[in-house]
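Each reported figure results from applying straightforward, stated rules to the coordinates on display, with no laboratory input. The structure displayed is predicted, hence computed values, not measured ones. Cβ atoms are built from the backbone, for glycine too; each structure is taken alone.
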Structure 1
Amino acid sequence: MNVAVVILNWNGRTLLERFLPSVVAHSNGASIHLIDNASTDDSVAFVRKNYSTINIIQNASNGGFAKGYNDGLKNIEADIFCLLNSDVEVTPNWLKPITTLFNTIPEAAIVQPKILDLKRKEYFEYAGAAGGFIDKLGYPFCRGRIFQALEKDEGQYDDVKEVFWATGACMFIKSEVFKALNGFDEDYFAHQEEIDLCWRAKNLGHRVYYVGNSHIFHLGGSTLENMNPKKTFLNFRNSLYSITKNLPRKKAFPIIFFRLILDGIAALRFIFQFKFSHCTAILRAHFSFYANFRKIYGKREKANFILKYYSTTSIVWSHFVHQVKNFNILVKD
């Protein structure tokens, strides 16, 4: 299987200068590609001058994460696409465990490595940690990360594990599966489109894996900080999009109702924390969801919806009421 490591860039000269050396040094056997989302800085010129082996694809506009990859990947031929953030430091031998898994488990369609925090290398990183899951109401969480609580990496997730979703910070996906799914949903723009992609893949019978003996370090927050109001808007809205698209109607509608109530409680919590911009972001997310509901509902896949999609009933209740901060306490393997 040939692997194409594909980095999406928008005005990321500083990040490319810092992180490309590790990607080039440790990705032997893979081709490396840069998809540029109509940058206005000199990042393309920098790569062209210093990395002649990297294939550069220039998109006509900045369509965000989803459209950026959809447009750029049409120009790349490979068995496996590795969608890699521009703020990632890879490690020696990071690719081999991933390709080994693809070769030994034919049903594996999407895979992620262990994601560690570049700023605190002994801790898991917010965007993916040791593999993603969702609760019954569609709230995402990870092994190694529940909301803002990050676990220390003590080898507790040094395994190969089937998970529900893989992080967009470093996602390996079979190109044939990506094409069959028509790529990411561009209405998401950014954030949680990888969860939707994995959910749609699983509805079609594909499997998603985490490989713990491959690890990378992610800087994180290079596009939007975890507590940026724009990210709050996108996460709350896009999560509702995914529920609408990927669950049977009789399950989706009650869950959406409860989610709207819980989102309202989250908005009140932001008010008490004097984070008024985040409260407004949730309201905007709901209005955007209402305005686009018919369009999103029309995207429902004609597939057998998986009914056991969740690992716990309510991550909100477990974390904020019972103060659960560790995945292995929340979910018993």
Structure 2
Amino acid sequence: MVGTGLIGTSIALALREHGVTVKLADQDAGSVRLARELGAGWEWARDDEPVDLAVIAVPPPFVAQWLLDLQKIEAARFYTDVASVKALPIAQAVQLGCDLGVYVAGHPMAGRERSGPVAARADLFLGRPWAYCPGDSTAPEAVRTLLRLIEMCGANPVLIDPAAHDEAVALVSHAPHVAAAAVAARLAEASDAALGLAGPGVRDVTRVAGGDPRLWSVILSGNARPVADVLQAVSDDLAAAANALRAVSRDDGGAISPVADLLRRGVAGRGRIPGKHGGPQSSYVIVLALVGDRPGELARLFQVAKDAGVNIEDVRLEHTPGLPLGAVELSVQPEAAQTLAAALRAHGWHVP
């Protein structure tokens, strides 16, 4: 494992749960030491015996050079990477003369706002898509080896062309990150009064904006054109909405139609995002319960749901400012909503 950040250490932890021997390498010795202390594996030495699969968990511009260096010392039988851009590392690997027959480009679609080995989790990839992009010359055994790793991490393999991958992640990951940052940037100079009114909506929209700017600058540079294309389309929509709202402010009531159209398209687009287990989104009913900010409250709530035979499809917790309690939104199947609400009330929870 070359790179002991969030993704690299999370992969190592997942493999360790299956008893796989993992060797760790990173230019930051402290990061390797911390990953080792977390149980992710053992420090790698250049004269170690070759491993079955070397995972290169470094930013996109550095993948190809690491691949070349590892192949020169025959560090592994096969190689993969986890960079969020695929066309750039592959093109650079070709230019450097890397052996692409034993390399399979990959990218697990998982992450967190936090970074580094301390944020790593063995279950980070459970149920998540894991793109892989074998080339025409890639050995079948190299692909099978990567697929075994993906399976052990609990992810779902997705075969995709590198260029198609980069356009896809520009749409569903990279451009949304920039858009979230643009919204969050407006808050930097916001008044205390405005921030005091912040609720779950602005938190949801800006959640991913907490990512490491240095890492994201590298990622975006490696996928610049596809991201720019998506951002231009978003910018055009926002500009049209802004012009329409200015017209509305001048008492032109009919001018709101472009905004309404954008809102409708937004609802339609969000509805196309795959739901639970990757299938179509389900129409769940939300049961709201107020819980105290005390140890064990959520555990008790989930136990009541279990005893009532109700499966919690999703959960969201919103803290109440200034009060030692929070509102828990429990998403359940429509036919289970009344059963869960009654069970919670019977056990003392306030269910509006």
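Annotations
- Given -14000 for helix-only ellipticity at 222 nm (-39500 (n - 2.57) for each DSSP H run of 4 or more, over all residues; to 500), calculated: source structure among 1, 2: 2
- FRET efficiency 1/(1 + (r/R0)^6) of positions 45 and 181 (r between Cβ atoms, R0 = 35 Å, to 0.05) - structure with the largest value, from 1, 2: 1
- When distance in nm of label points 7 Å out along Cα→Cβ at positions 61 and 269 is computed for each of 1, 2, the one that comes out at 2.9 is 2.
- Among 1, 2, structure where volume of the Cα convex hull per residue in Å³ as derived comes to 185: 2
- Relative contact order in percent (Cα under 8 Å, 6 or more apart) - structure with the largest value, from 1, 2: 1
- Test item: mean count of other Cβ atoms within 10 Å over residues 189-196 calculated as 23.4, pick one of 1, 2: 1
- Entry that produces 43, 40, 35 once Cα extents along the principal axes in Å, for residues 53-244 alone is calculated, selected from 1, 2: 1
- Structures 1, 2 were compared on FRET efficiency 1/(1 + (r/R0)^6) of positions 133 and 261 (r between Cβ atoms, R0 = 30 Å, to 0.05), and the highest value belongs to 1.
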